[in-house]
Each structure stands twice: as structure tokens, then as C-alpha cells.
1. A value of 0.00 was computed for FRET efficiency 1/(1 + (r/R0)^6) of positions 33 and 73 (r between Cβ atoms, R0 = 25 Å, to 0.05); which of I, II is the source structure?
2. Among the shown structures I, II, from which was the value -22000 of helix-only ellipticity at 222 nm (-39500 (n - 2.57) for each DSSP H run of 4 or more, over all residues; to 500) calculated?
3. Taking relative contact order in percent (Cα under 8 Å, 6 or more apart) for each of I, II, which is largest?
4. Using the calculated result 2.7 for distance in nm of label points 7 Å out along Cα→Cβ at positions 41 and 57, pick out the matching structure from I, II.
5. Using the calculated result 1.68 for Cα Rg over 2.2 N^0.38 Å, pick out the matching structure from I, II.
Structure I
Amino acid sequence: MNGLMTVAEACAYLRQSRSSLYRAVKRGELPVVKLGRSTRFLLAHLDEYIGENLIDAARRIEMQTARINARRIYQRRFGETG
């Protein structure tokens with residue numbers, strides 16, 4: 001695969017919709033290369049974006065697990081639910 005990808009190729013690579021891809025660009029999470037009126041993405045930037053999102057997902061799961069564990073400890077101590 002070439003180091004420079006079209007919008008359609010980047011969407012397929014990331015398995016995201018076109019609007020999700022442009023949203024990431026607008027938020028500054030994903031840099032683009034402009035060639036005239038064409039928008040292109042570097043494969044290295046797409047891979048970096050994937051890596052950053054995997055780390056964020058792992059942190060969210062870790063935080064959610066900690067909240068569940070804290071709730072269980074509270075329920076055991078005080079015998080309350082909710």
C-alpha cells in the first residue's frame with residue numbers, strides 16, 4: 001500500500017465513515033496533505049491515529065473497571081445497591 005492515501009482509502013483502512021474521518025481532521029487529531037483541491041492522508045499518520053485511539057480505549061475500559069470494582073466494594077461494606 002502506498003504511503004499516501006485518498007479519503008476513500010483512508011476510510012476503508014480505518015473502517016470509519018467519511019464524516020468521522022473529517023471530524024477527526026477538524027478536531028486536529030489527524031493531519032492531512034493537500035494536493036491542490038485533493039485531500040490525502042499519510043499511512044504513518046493513520047497508524048499513529050489508530051495507536052492513540054487504542055490507548056484511549058484501554059484507559060476508558062480501565063476506568064470503567066475501577067468504577068465497577070469500587071461499587072462492588074461499597075455494596076459489600078454497606079449492603080446497599082445503587
Structure II
Amino acid sequence: MRCCRINIEDGEGSPELLAKKIEKVRKAAESLGIDVFINARTDVYLAEIGSPESRVGETIERATRYRELGPMEFLSQDSLSLPN
């Protein structure tokens with residue numbers, strides 16, 4: 001059995017672009033007989049996409065979209081303001 005693990009991030013790109021990347025990676029790996037585990041990361045908070053109030057919903061929406069493409073780990077870079 002051959003397998004690999006990769007990291008892919010959406011950065012400031014659209015969720016559609018990352019979904020296409022995930023699909024292509026899975027198809028390429030499958031054609032080579034390789035099981036692939038994908039770490040998908042969204043940068044909604046890091047790139048300050050949308051309003052602060054919309055970021056949780058946007059992150060969940062992206063996670064759901066990516067998860068529908070197969071087994072993977074989903075990471076979100078968020079920013080927290082901690083009291084001194």
C-alpha cells in the first residue's frame with residue numbers, strides 16, 4: 001500500500017479553486033494507486049475574508065464543501081484576542 005499526506009490551503013483564492021485542487025489531487029493519486037490524506041486549510045480569518053461577523057459561517061461553509069470531497073483534516077487559522 002502506498003500513501004501520502006499533503007497540505008493544501010485556499011489562501012485568498014475561492015473555495016471553488018481549492019475544491020478543484022482537491023478533486024485533481026485525489027484523481028491523480030487514485031490513478032497511481034496511492035491513498036492520499038489531505039489537510040485542507042482555510043484562511044478566512046488570516047486573510048480577513050468577509051466581515052468579522054460572517055467569518056464563522058464562511059469557515060463552516062468551506063469546511064463542509066471540502067469535506068464532501070472525501071476524507072481529510074480541516075484546519076482554520078483564526079485570530080484570537082486574549083486579555084493581558
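No lab work stands behind these numbers, since they all come straight from the coordinates. Since the model is a prediction, treat every value here as computed from it, not as a measurement. Cβ atoms are built from the backbone, for glycine too; each structure is taken alone.
1. This value belongs to structure I.
2. Attributed to the structure labelled I.
3. II
4. II
5. This value belongs to structure I.
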